[in-house]
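Please find the structures below.
What follows draws every value from the coordinates through simple rules; no lab data is involved. Because the structure is a prediction, the values reported are computed rather than measured. Cβ atoms are built from the backbone, for glycine too; each structure is taken alone.
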Structure P
């Protein structure tokens, strides 16, 4: 079996809003933290959706954790889907459930043998770590964008997946919370193997923490490698998506 967590093999998939296509050959190794950046309509969100099995490519195939998404039954109780945590741009919290019950949901459906008290401790531990404990009884409509996103990430990690897919995870978060979220994900990776693929709009501590940086432009990989290597190879018009803003450098002095 391949040691790659995600393989995009000669993938071609239509992008919204025109005749453009995402075309990609890419391998993401098991345990890697990969950040994908680039301008709007570059294909970043589509890349995450393909990896999550939410979109079927027009041609080529997407293999995740050794399985081709096209061959994964939707009704398989031991599906690879349970090993993949996904948070899209819209966090997807259920509007009729409190934050606590939203985060609890995967445990309730898939870890029913765990005692209720232990499940509550597991949920509260994550909410406390993300600064959300005081919001446990609020409904999604009562949360701001950053709070809902953090809650969705906590929910995505409750089953301890092998792969975490994030689309714009830092949207709506202030600078301090971006650092906290980055540390939170890094702590998960320190405890157990976890591959992370995150699509982002540009530089952030989340990008800086990544092992590898992929730059997309017009549906193609414009640069791929370590942050330092990508900084040297990326075309000049895309440099602002890779370089740390000057303002951030000044603030650290």
Structure Q
């Protein structure tokens, strides 16, 4: 499998950021890591291996980036205002640095599918809902889409609101809403086993339904816990069977 790592100093995050690419050809898939993990997490836990045939066959070209979760939502010593500011800087890094990098790698302005598990599901959904002009769809696995739960919800400002899908998606209108209504690859996926929270995906699905945004809520059984075997199986299925 073709594998390439590149690093640059992000002007938006003011730090070096790595990105790893798997494959030569195919539609672009952007992975967001879970919790406090890094850009190689999906490789370490064999999710990349679960997509090996699709990658080697030229169906998909996979990009995986670092998170800033330790510097935002998982930093209990940081005020929520600063968490929101850091998230907004991360958004700029993605849209103004990562997206052009992917387009250059893929030789064109292709719609990018986002994907992630757990906290990575929040990120992949947030990017799609904020910028449907850049992203074509998502596979959000075992996610929670109310970021207030990560810091206690005691503070609220524009950087929280505009990064909290359960708040801003109900109020979407205009061009962004129209573009989302024309998407065909929006998947909310969750198990119902140990440590899963299927109600979070149901809640997000209800919001999308109310806005007329086509999507699929995929509820896997109680034998699927909040863990890597579940996410490997989900990514293998969706990449092989639904794209």
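Structure values in brief
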| read-out | value |
| --- | --- |
| Comparison of P, Q by distance in nm of label points 7 Å out along Cα→Cβ at positions 72 and 120 - largest value held by | P |
| Answer label among P, Q for the case where Rg and Dmax of the Cα atoms in Å, calculated from the coordinates, equals 18.2, 55 | P |
| Structures P, Q, by distance in nm of label points 7 Å out along Cα→Cβ at positions 64 and 136: label with the highest value | P |
| Entry that produces 1.3 once distance in nm of label points 7 Å out along Cα→Cβ at positions 24 and 56 is calculated, selected from P, Q | Q |
| Among P, Q, which structure scores highest (criterion: relative contact order in percent (Cα under 8 Å, 6 or more apart)) | P |
| Origin of the value 0.6, where distance in nm of label points 7 Å out along Cα→Cβ at positions 8 and 216 was derived from one of P, Q | P |
| Given 22, 18, 11 for semi-axes √(5λ) of the Cα gyration tensor in Å, for residues 112-207 alone, calculated: source structure among P, Q | P |
